[in-house]
Structure 1
């Protein structure tokens, strides 16, 4: 069985880093109350995918533009209707990938827009996995390429079910229409792609600069560990800066300063990790704040900003250990 990431929020009684964060930041970690395509509770059978009918996109017809979509006419399909409006040429999206996308959702019968990310000017980053997103998205977007605009008509079975979504004004009988612009896709082979930054300090660990999705090397020097937090670019990206209240999608590897032994890694698990900065150790929260998306960052965490004298049971981390991480910041959630 794969060991759960030490950075994931887990049920009470299991290892979590939340207790190491600043208490006054906890409110910043609350999930969005937006009625975006969150997961449905059940798992219906796979839908039949058909070409239509789909209402016309009457304005905002370019990729990245907020679309205006006409009201549906007649009865919608009881199957999942999917159309690639603008074909992309980028990476192919696979099930269980994380995608970054802008989208608009409205009700077929009324054309009432219940949510869109374009006005928020913040794309959605979410995993196309069962239990993470409505099944209509999972089936409609798998196999599409980044750079694509996809329109879909989602019956209740593969949307919010017979209960609907009261907060969004969606009834259990409503068929939903979405337009989705797929910007990026991320999976266990994703890496930061920033500019290489020289590593000239012989007193600090050297981190590999490979961008092939494999775990970078971390070579810890035979020197005394720093007593203060270190957070240096290895690869400097050109994305947005990380704020202290943000949630991130990352690849990372952690080793002990004392012997260079790996104690945790998304690469070893073959699974990316996402988390609010308010729920991780202070060394991570402080070290990643202000860094740019698309970067690889070396973080050296002294005990006071890590686990101190209370390391997670079974983690292989001893009391008062200095921790060394390579972190690839793939996206803000």
Structure 2
């Protein structure tokens, strides 16, 4: 789905919510609520009032990595965005040019055999494209300890719409957990960013449950809107049981972020039952495929060309998505990872 809309540059969220107002979860984050084509305007702090006892939120526990590292390719300065670590130890990376403003611009990767040098005497050797016909992401073989390089020399990936570099803590969600092998997401699972311990406690008091899953996101550069690449996910047995029990008891299953949808729909059978699963998923949720488990979604606002809009259309319908985005523009909501959020609820549960 592509919307015939243009998002003005001034609607890009350039700094985190807490630098615009009182905090992540308070009046500085707005929330557009849609039930079918009915749209209302709220603040994220009002989320408990939009949910009810028995509802269940699927949350992604993947931490955000400091996945951008300066390097050199020949005599040229480059920035490497580490996207995904493969089962064979290789990394999928995107190599970009510094733009002189603290951010980067795209460049083609490769060719095979080319070497990028990183701090700590670590070298990356280009081996093959991640996707046939695309020069953006390449599999590389590293000569050293990449997680150590990220910890010591990395910084969060950011794009030109942001005002300045932010600490890694600005890109972590309250649900993020450390992984012993250094695994994590190249870019923040940002729909969960407004949540704080206070917000979670308020939802628990409301009777809302949480089901943790993991999906380590790769890079999703703002200049490219191709479907997501395969990503590593894990839906544990306890979460599968919680989701199935919520559905059986009449509760609504709502994903916090498109990553949560992708993970749980990858673990769902044709019968709609979620079973424990882990591995790699290349699932793209489209209106044709539909959703088997998720009733609704809390997400950010996506570019009109973004593939994520197919998922929103699968959950809410084309007309509902169009109507919501027109309202978001009219209401001057903020886009991108530091921006406002959109709560999609099924129309039959309006209250």
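State the single structure among 1, 2 that was used to calculate mean count of other Cβ atoms within 10 Å over residues 98-105, giving 13.6. So the calculation was done on 2. Matching task: -5500 is the computed value of helix-only ellipticity at 222 nm (-39500 (n - 2.57) for each DSSP H run of 4 or more, over all residues; to 500). Pick the structure from 1, 2. Here the read-out was taken from 2. Taking FRET efficiency 1/(1 + (r/R0)^6) of positions 82 and 258 (r between Cβ atoms, R0 = 35 Å, to 0.05) as the criterion, the highest value among 1, 2 goes to 2.
Which of the displayed structures (1, 2) returns the greatest value of Kirkwood radius over Cα pairs in Å on calculation?
On the way: 1: 21.3; 2: 20.7.
Structure 1 gives the largest value of Kirkwood radius over Cα pairs in Å among 1, 2.
Matching task: 19 is the computed value of relative contact order in percent (Cα under 8 Å, 6 or more apart). Pick the structure from 1, 2.
Clearly, the read-out refers to 1.
Here mean count of other Cβ atoms within 10 Å over residues 90-97 was calculated and came to 22.2; which of the structures 1, 2 was it taken from? Answer by label: 2.
Bear in mind these aren't lab numbers, they're just calculated from the coordinates by the rules spelled out. What you are looking at is a predicted structure, and each value in this text was computed from that prediction instead of being measured. Cβ atoms are built from the backbone, for glycine too; each structure is taken alone.
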